Structure I
Amino acid sequence: MFNRPPVNRRRRSLMQSLLISPLALSGIGMAQAQVSTPATPARISTVYTGDVINGKKVVSSLNTDELEPGKKHLLYFQGVQMSTGQHWYVSVVVAKGARPGKRITLTSGVHGDEMSSVHTVQTVMGQLKPAEMSGTVMAVLDIARPAMESMQRRWPSSGRGFELTDMNREWPGNENGFSAVSRQAGLVFNRLLKPNTDLAIDFHTGTTGLDVPAFHIGDMRIPDVKTMMLLYPVPAIWDNPAYPGVLHNAYIDAGIPSFTPEVGVARRLDLDMTPIFVEGTMNVFKHYGVMPGAIGRTAVDANVYIGKSAVPVLTTHGGFIEVLVKLNAKVTPGQKVAIQRNAFGEVVAEYTSPVNGLVGGLRSDATSEPGNVLLFILADAAPLSGSAPYLE
């Protein structure tokens, strides 16, 4: 447990406020049913549903202490129901060491278009030898299953017509929440992640339409977070206090140090970038005594750049984008970074960097509506007055 630095809370959405107010007036029983508190105690028992899918047993809650040591265990976790009554099942791999030690959890698939994050976790788990381990590594690979099935960032639901919801704004979720995605987050967090985790790493990538390089997002004021992030040979870190709703923030609120690696672009496997994150994750295991071996390359070897803020450059017009900088390029205030043209080829906008820093994200689509993130810059100081921060 650690003392978590305070962060500012954003207001609840208007829709949630509109829903909560009438329910609060309708009776204390319903109001109590919607409180976002875990429905299960800190340590729970493994519950097997009796189902077997593709040879893997299904659990509705998991206590990794109850699994046989020195082995890998492949399971499905029973998540929220679909509109037809079937459940979404989440793939879980547990490498249970022969001896006790740290419990480290790796997650991926919170966004459905982020494939290199999944591949990174798969590769890490494939290299582990439980008989040589002290402690437990649990991988939860495809948390937002319906989003992954359609290779899209957001969770599709049909509660109030067709909706797309960013699951990484729903954590820690609510098992009795107002949507399937909130309930999925609550089930996964309360019955799988939180009870079995001492340290957590939530892998992501860029998103469809916005490419990113290899970098981390995490709060370096938290000692274990700083230690873990610097064990990766990444070229950049965004030193960022987590904000409400994201998974690594929910972990931190629960007293579990956590951060987010960003493993390149969305939708495809970046086989040149994933080895960086595999090596770094193995370094974390070695540092915390989960597995033997010498620590490999770290952030020092990558000459890491640490940004204190992420400053977006937003499009002011619609049109065709010509980007003039590359990922990881250093930029200075006033430097031209992009040109935008209309369908006639006339220049309608030119965009410049507002700060010194490193290009941490670039729009990959050739066109844009007004108000989209064209790029964001990892800045080594606070953003200029009036510049809104970028939110992952």
Structure II
Amino acid sequence: SKPKTDTSALEVRNGKDMQGIPWERLNFTRHKYRESRLKGYKNFENLSISHGDLEKVSQIFFFFFSIMIMIFNYDLFTSQLRNLVWATSKHDVYLMQNYSVMHWSSLLRRGKEVLNVAKPIVSSLKNPGCLAQPLSRVQISTMTVKENLMVAGGFQGELICKYLHQPDVVFGTKLSVDENAVTNAVDIYHNPSGSLRVMTANNDAQVQVMDTVKFACLDRFTFPWSVNNTSVSPSGQMLAVLGDNPDCLIVDAQSGKVISILKGHLDYSFASDWRPDGRILATGNQDKTCRLWDVRKLSESLAVLRGRMGAIRSIKFTSDGQFMAMAEPADFVHVFDARSDYGLSQEIDLFGEIAGISFSPDTEALFVGISDRTYGSLLEFNLRHFDHYLESVI
């Protein structure tokens, strides 16, 4: 039965399941159900590959459970795109709920709709740089929230841009008219001169760059395969491009020229992030691994981090670069300590499809969105400070 209330840290310490699953009323234990999930889970793969066993990494608890909020009710329209949760502070999280983008305030303990994509959407910007188009009933595929700007992509190639302090959508359009024109990735970043930019990546193999004043298309790069993910380096100079190919590309963010080809993954890639110092790029793949690349030596990966049962669909570094989290499609989020050369990790074990993960900018909180008809929720974990978590090493 569906849990009717949120779950607090105190309740979990007293024995309640953090997701509110009533194991005592079910015909199997949590341990038995976990065993059956590990044996029966079918990982989505495009290429037929063999997988190595999970390498043993020392377990430590960096983040402890804080609260579970029963507000996440969103049907994932794809098994491959999982970027639907964004934290702008440790108290403010943006996430999908049905045909709405919601703002959850942990201080006020309530959610508020900030974008309704079921209704017709008309751009408020006069004379935009690109052709604005009315949109309606958009199935959101991906989203990001940074610099007071929310950008969302849709499964029919849509792009929606909205400033958080303004009531209306500032700009909306269709990036592509291709039949399979999914907007796979959106990003908000600063170019080397400090100007704010929006980057989009689509199944039509196009990556576009727009300004955030008139939303004019400044650059368009074409690649040999569908682009599933892009991430711009902290300096704004390099761009990681991942897609329907085992190889990942590092390109010049200004010209689109390929700088380096990263070889090592065995299937298609869907996630990446740069450590804030710009030296390390992490890439996530359907081969169940995350590879770390040192920009000073891109001929081979620095390390290979393995998931438990599925592809690595989402990767996030903390703003101070100390931690990196990677999420599988379901059940597992792994948090690694970069200062230990990724040799220490925490495995967050839960049940359900993972819609997204996000650290708060101050690194104090980690949010995990669970998409499930019964147990859909937002889980919040808080950073355990160093003097407290040394004793938690297993």
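Each reported figure results from applying straightforward, stated rules to the coordinates on display, with no laboratory input. Not measured: the values here are computed from a predicted model. Cβ atoms are built from the backbone, for glycine too; each structure is taken alone.
Looking just at distance in nm of label points 7 Å out along Cα→Cβ at positions 61 and 285, which of the labels I, II belongs to the structure with the highest value?
II
Determine which structure produced the value 2.3 for distance in nm of label points 7 Å out along Cα→Cβ at positions 69 and 165, calculated from the coordinates; the candidates are I, II.
The correct label is II.
Where does the value -5500 come from, among I, II, when helix-only ellipticity at 222 nm (-39500 (n - 2.57) for each DSSP H run of 4 or more, over all residues; to 500) is the thing being computed?
Comparing all candidates, it corresponds to I.
When mean projected area of the Cα convex hull in nm² is computed for each of I, II, which one produces 20.8?
For mean projected area of the Cα convex hull in nm², the value 20.8 is produced by structure I.
If relative contact order in percent (Cα under 8 Å, 6 or more apart) is calculated from each of I, II, which structure is the one that comes out at 17?
II
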